[in-house]
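Before anything else, here is the set of structures, which you'll find just below.
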Structure I
């Protein structure tokens, strides 16, 4: 695969471990020179990705993630496998250099994460800044299927970054520990939300594609909506200095069915055309959820890329 594709690809997957054992080990407390609350060296790509992810999640009410040493090991092993074999994929092939497990769940168990947990994995490469892991994270939040996983109910995260064909490659593993009765979602939240800044005005090359009928599609920052299982998104409007922004699609129950069946049962997304950089936009949404009608209005601002 040539550099231009490597530098722009985004892939995501969700899996559940079903065999093996393993107990997630405690992440040692941070010491001097590390990012707060982690063992990632301050200023490292991993620290920047961790801080950026948690800052975005926390700002919009999705909570923060804890570093998992086991998921760090899993992410490092898979990133090394991709570098050694010059490929980008969520699966590994037995017998190839660096093989540790066929899928993310298998690899997490090998690394010591509990076998009962669900595992999500995202792989990203910066679109604009070859050495910037924060840019790689911004790409994840600006891709609908990746963005959904970035704000989902994971508890733990493991991160690894390695040079790959001239750019910084980023792998993130999300841990969803087994809970017999997960707490119900009772409110409607969005990403971005009021006051979010620096989002990407332009994104492309997500796998799976959110616009499969288009060849080489591109889009602006998606509006990702999370609510109770009966969420029905009604009116959605994005307005900028030039007026109303054209929407390419709205996925969710009561709207266009998501071809990947991810935006359903409490999830929806609004996918606009590419936006302008360094520009403030206003979003207006109407919905029904929990048997009640609701609405929200908020502003977000794109970054310089």
Structure II
């Protein structure tokens, strides 16, 4: 979906992006994280074909966004950290205006506007002036404006800003729903605990460079990671476990052994039964879920806070 290669962006006083390269697959929800000034917003604006890089290549679904920005705009939606709405227009009129900018067919434009409003819970505010909306409701309107044309790719810079806890939970459900409908999302946020709930990948930036790009969870939902604790050194049982058909990988650390399984959580009891049948003395059997916060802290060594 997104291909970025050797991207450089320079301002008079600093280099904002330095040799940035990565790929984001279709159907993923990627968390874009890093300390303040890392280059997250600059990167998003470049992908959105709003800022032009000094050099490098960006393609979205095969379209070069630098050479064909209008074509890229048809495929993506973008919510900036500091976005604007038209205060003299109602919520409905704001959404209708954006839908017309995207040249949606006349016979579907009304349906799309109502769909976008429903997604973010704005249906009852459609005929309210956007001037009277609170910050949180304006944030919802901004998200709806980025979705109204049903883009293939959605770029969201701090989408939970100004939202109360209930609205943030609803936002998490919305992102999962959009992803299930086939949209790819790139989400920048300082709230790692919330990203944890819906993101499948994490892209870490520091000082304008990619520190790491990895899956935060197995891409295949039929795989899982468990940790066994044994009463003695786990190395003695490593080969026996490796030879079990459902085992994809094994890593030992003292009395602990980490096992990647080609099975769902619901099938773990079957694997535990087979371990016991193989005379492996299991003291504890725990599902491991690697958190974005843990990954981020392990990758950023300079101690700068988010």
When distance in nm of label points 7 Å out along Cα→Cβ at positions 126 and 254 is computed for each of I, II, the largest belongs to = II
key: Which of I, II yields 29, 49, 20, 2 [P(r) over Cα pairs in 20 Å bins from 0, in percent, calculated]   = II
ask   = Here distance in nm of label points 7 Å out along Cα→Cβ at positions 78 and 206 was calculated and came to 1.8; which of the structures I, II was it taken from?
value = I
task = Assign the value 1.4, calculated as distance in nm of label points 7 Å out along Cα→Cβ at positions 38 and 150, to the correct structure from I, II.
result = I
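Taking -6000 as the value of helix-only ellipticity at 222 nm (-39500 (n - 2.57) for each DSSP H run of 4 or more, over all residues; to 500) derived from one of the structures shown (I, II), identify that structure.
The correct label is I.
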message = With mean count of other Cβ atoms within 10 Å over residues 166-173 coming out at 24.2, pick the structure among I, II it was computed from.
response = I
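Can you rank I, II by mean count of other Cβ atoms within 10 Å over residues 246-253 and just name the one with the largest value?
Working: I: 18.8; II: 14.6.
Going through I, II one by one, mean count of other Cβ atoms within 10 Å over residues 246-253 is largest in I.
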note = Across I, II, FRET efficiency 1/(1 + (r/R0)^6) of positions 54 and 278 (r between Cβ atoms, R0 = 25 Å, to 0.05) reaches its greatest value in structure I
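Taken together, the values in this text are just the output of simple stated rules run on the coordinates, not laboratory data. Predicted model only: the values in this text are computed from it and were never measured. Cβ atoms are built from the backbone, for glycine too; each structure is taken alone.
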